[in-house]
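A.B. asks: Input: structures, listed below.
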Structure 1
């Protein structure tokens, strides 16, 4: 089967968007997402090869080829929505997703947002956590792009020379000249406005998934070229370590466009991974799912530390900590035998457990890396057993080694507590791949000095409660605080005035509007019974929400995310401002 056609869907503002795609073959679906400046045709060799076993689908990313322009304020979620529209329109429940460069970012965004729709995800030549020099270089490229845009000049051949050098080297090896010709042809055909919007997003998104990769559910393959200077092997290896089911491979001698310069080798590796990913779905025990299930247990976050033989401090972030005994006072931690710090801690005579405070998520992230500067960036002192004790923690325990127990791929290190202390501050929590704070209160949020708006997304039988204002625009039930029903300005008081009986469940979004000097906090909840719709209340079904009548873009964006996540029962918490932020996935 071969097909080339358009798919149409509506973006987050309700505007129709067109996507051009190509489709070949039959079977399980594999969707290919190209990088900035390219088109679906760049996957010709992969489509030809994969279509022998799969329903292979490639489409033009927003702003490229025959697809519509991205929004001026484009987000990765917009590009993931485009991918979802392709998958839905072609009738596939779950797909394998392969993305190249920015397409890898889109593939990961889709896999993190819609894990139940993804059988596996492959990131070819992905970009992740650029170095300072790499950030400077891409900032210069964005500035160059802006100058061309201001001059209303076309993106002519000389503009692309630097791109060709980055992707192929200089001079371009003779064996890659055919691939270079293909790439130059595609670049010359790109829409300047579409390219500019996509490239600016690409330039700013290298850390978009840094905190989310530990919650990536499907098998993940990170593949790059040995000589790629901007999508380096170090980046792919870091991503594979962070992903629960991740693995990284490096193709010797290849650079950024290896799907064109080494198609046979790339196709071989893709096919091998896809086969393994499909096979893993049929195994009796899914280790990735097991790890995810364990992640539902809410724990504290600790930094475990000791001194090496040379006296240098060593530490790592851990949540596998628990008490063992009061008499004698014993605690334990678990250490993976594959951990780089395993040799140090398995032979250490003493160690400390530092229970982090809710303000120390940065310390948690720091000690989860392999940085050699951990202790130079965190204040510490020696405890009574000689182990490092971090400043400002919620509690600490300094221990002498009591016993080591072998336990599968870990050891259990049991320590006898020699000294300890605690502070009257909230601890930091960890659940389902994300940090959780227990002290998030409206008083604290209101301390920024501006106004606070507290609202609720209230559902009844897949419908949302909306409140009509005097100007006819629709809003969600809101107040100036959560408070009690006795305060008419509070959310509880406002719901009582409107005759709404509901139960508030979980935090759904926290965002700031710097221009208005306000902070918005929204909960999700359920109605106990349908409201009286004769007055200002409306009950709008998910597929009948009057988007154009909603009060503002922030409400529109939030409700679209709610409807999308509700359809999969996969909720997260949005943190950011009224225009951009991140979603921490907390519910599988």
Structure 2
């Protein structure tokens, strides 16, 4: 999901200079079609009441799932029927609310759907433990004798896989009671990081006093004025430096939580426990860290190139994000953006393009900003309804890439829903960004091949290489940091601020190379990363983009088998484990090759930048 800045769009979305349009003033062809979910609020209410009527029926299966194959199947089918309808209720309420957040009735609808979902979770809580209580031979016999249950085979396999780490009921209940407590470290960090911490003012390029905020910080880091960048850096990190002992204790508490749950469930490490949720082999995580460490040359090359092109003595932390190329002010009308995206995605074939066209014309996309509309962009898909995409389109190049990105998510869901039953209609975080990032890679390749303006091409190359640097290299650095602090905690070491600072210094020095100066103030960068509270999350950014680049390179080379394998991947949802889905698509994330492909691509881009920027 990407977020954009508000803008007063002139094509169908405003009624005068500087005046944001009311929703009623926007041409319906630029609005999503929510009547495809429910024709009106009355139909939503009728569906809500249907779920309320169906819920008590779930309880009648409690204690009976193991009696027969038919009882097990009927219980699962009722659960799926209720959950599918619940998802549609929440989708309609959420989209209605987001299109104008000021309309309180849809906030109430969303709250009602949430409450109903809690009731459903409670009513269905018996299902998984009860399936685990069925003797495995009995369960296998049920599956063999009932063709409809065979559609649930992977679902059963996944439940059985976790049996060794499932505790007796009274212990499971006790662990469940700690759930709210376990959120404490992140809740405390989030309140501090989003509500309490304040940064001082600095003077901008025009001599104006402005307050540094986290929202403004990234823009300030892109300033062509090095003094502004340095002042913003000092304001940000000088403030965090006052809180390193508190924040190290908060982060240590999160790590201790992860270690506790891993040990309680009889895992060898917190990392093993986190990866086992999706059956990801531990070697995949090690592969990300090791392969990047064996291929740091492109990152070192980039730091040196940045020093040369910006004419610096050395690169400091406040020099890492200023663009190497001056910003290109490109206004791209929405219709032109769609045409360009369609051309860029042609390598995916006629079927993909035909379904892309459905998205363009059949009410999938809510295009322009209006009064009260939620900011940013996202794709939201639910079984039984076509995908929906929220935009706040404002004619920029970034906005065009946002459309391509969200369409990748939308088409992934579209193909999955078309080919899978409800219980396999989702997909994991491990694969979620592959389809979206691959679309961006194809669009970037098209733009680079069809751009004659050297300045524009340099701008595009800089954008692409920064994406690889940020998503592959930086996230691998964070993944190594996260792995190391858990290992130290498991070995009994205290995660003090000094230890965390020293580790971050060593990592940045090693990853960035000799052209980078690791200032002492930057040692505390761990202080401000919320992802360190997500339990081994960040490595998936690196795997997702690496897989997307590897797949896109084969598709762009004209390999129709690779393209067809990728389209099959899009259609399989979570009918198999993510690592297997990617392997069948032609990308083995236990191997160094996909990550090496991303590092080679970065090196190629750097060579092109050096030629154009020399």
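A.B. asks: -19500 is what came out when helix-only ellipticity at 222 nm (-39500 (n - 2.57) for each DSSP H run of 4 or more, over all residues; to 500) was calculated for one structure; which of 1, 2 is it?
C.D. replies: 2
A.B. asks: Tell me which structure, out of 1, 2, gives 1.09 once Rg/Rh (Cα atoms, Kirkwood Rh), for residues 252-387 alone is calculated. Numbers along the way, then the final one.
C.D. replies: Values: 1: 1.12; 2: 1.09.
Label of the originating structure: 2.
A.B. asks: To which of 1, 2 does the computed value 40, 32, 26 (semi-axes √(5λ) of the Cα gyration tensor in Å) belong?
C.D. replies: Working: 1: 40, 36, 23; 2: 40, 32, 26.
That value comes from structure 2.
A.B. asks: Rank structures 1, 2 by distance in nm of label points 7 Å out along Cα→Cβ at positions 116 and 476 and report only the one at the top, that is, the highest. If you can, show how the numbers build up before the last one.
C.D. replies: Details: 1: 2.1; 2: 4.7.
Sorting by distance in nm of label points 7 Å out along Cα→Cβ at positions 116 and 476 in descending order puts 2 first.
A.B. asks: For structures 1, 2, calculate relative contact order in percent (Cα under 8 Å, 6 or more apart) and state which one comes out highest. Each step should come with its number before you reach the end.
C.D. replies: Values: 1: 9; 2: 20.
Checked 1, 2; max of relative contact order in percent (Cα under 8 Å, 6 or more apart) sits with 2.
A.B. asks: Taking distance in nm of label points 7 Å out along Cα→Cβ at positions 52 and 212 as the quantity of interest, name the structure among 1, 2 where it is greatest. Before the final figure, lay out each step's value.
C.D. replies: Numbers: 1: 3.5; 2: 5.4.
Ranking 1, 2 on distance in nm of label points 7 Å out along Cα→Cβ at positions 52 and 212, first place is 2.
A.B. asks: Let me ask you something else. Comparing distance in nm of label points 7 Å out along Cα→Cβ at positions 140 and 508 across structures 1, 2, which is largest? Intermediate results must be reported in sequence, preceding the final value.
C.D. replies: Details: 1: 4.7; 2: 5.5.
Between 1, 2, the highest calculated value is found for 2.
A.B. asks: Taking Cα Rg over 2.2 N^0.38 Å, for residues 308-347 alone as the quantity of interest, name the structure among 1, 2 where it is greatest. Spell out each step's value before the answer.
C.D. replies: Working: 1: 1.37; 2: 1.91.
Largest one: structure 2.
A.B. asks: Still on this structure, please answer the following. If you rank structures 1, 2 by FRET efficiency 1/(1 + (r/R0)^6) of positions 108 and 420 (r between Cβ atoms, R0 = 41 Å, to 0.05), which sits at the top with the largest value? Provide the component values of the computation, followed by the final result.
C.D. replies: Working: 1: 0.50; 2: 0.80.
Result for FRET efficiency 1/(1 + (r/R0)^6) of positions 108 and 420 (r between Cβ atoms, R0 = 41 Å, to 0.05) over 1, 2: largest is 2.
Quick note: the coordinates plus some simple rules give every number you see, no bench work behind them. All figures in this text were calculated on a predicted structure; none of them were measured in a lab. Cβ atoms are built from the backbone, for glycine too; each structure is taken alone.
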